[in-house]
Structure I
Amino acid sequence: MYQWHIFLASLDPGKGSEPGGKRPVLVISREQINQLLPVVNVFLLCIGVSI
């Protein structure tokens, strides 16, 4: 996985108010770290606002 790329991630099972299902995520961790570790840091991308 490469830094600043967007992927669809399976976030199941969602707990409580956490989103579940497949969602777009932005990879924020560096490529060198992604190659060494079994985890990747991402931001969840979401659309829509509820007030």
Structure II
Amino acid sequence: MSLDRPLFLRAILSYLLRFFGLVFGEYYNTTVDKKLNVYKSQFYRHFGKN
């Protein structure tokens, strides 16, 4: 039992990381991308005149 525990925990961790990666990927695509576009437009508006 104790020999299988690290493998079991690693499987759970990889599953959780994959799940949170999907959730965060959706969140990133919908919200952070829009914020980055806003920051990029502000950046170019501020520094593009020089």
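Tell me which structure, out of I, II, gives -2500 once helix-only ellipticity at 222 nm (-39500 (n - 2.57) for each DSSP H run of 4 or more, over all residues; to 500) is calculated. Derived from I, not from the others. Set I, II, criterion Rg/Rh (Cα atoms, Kirkwood Rh): the highest-scoring structure is II.
Every read-out reported here was derived from the displayed coordinates using simple, explicitly stated rules and does not represent laboratory data. Everything numeric here is computed off the predicted structure, so don't read it as measured data.
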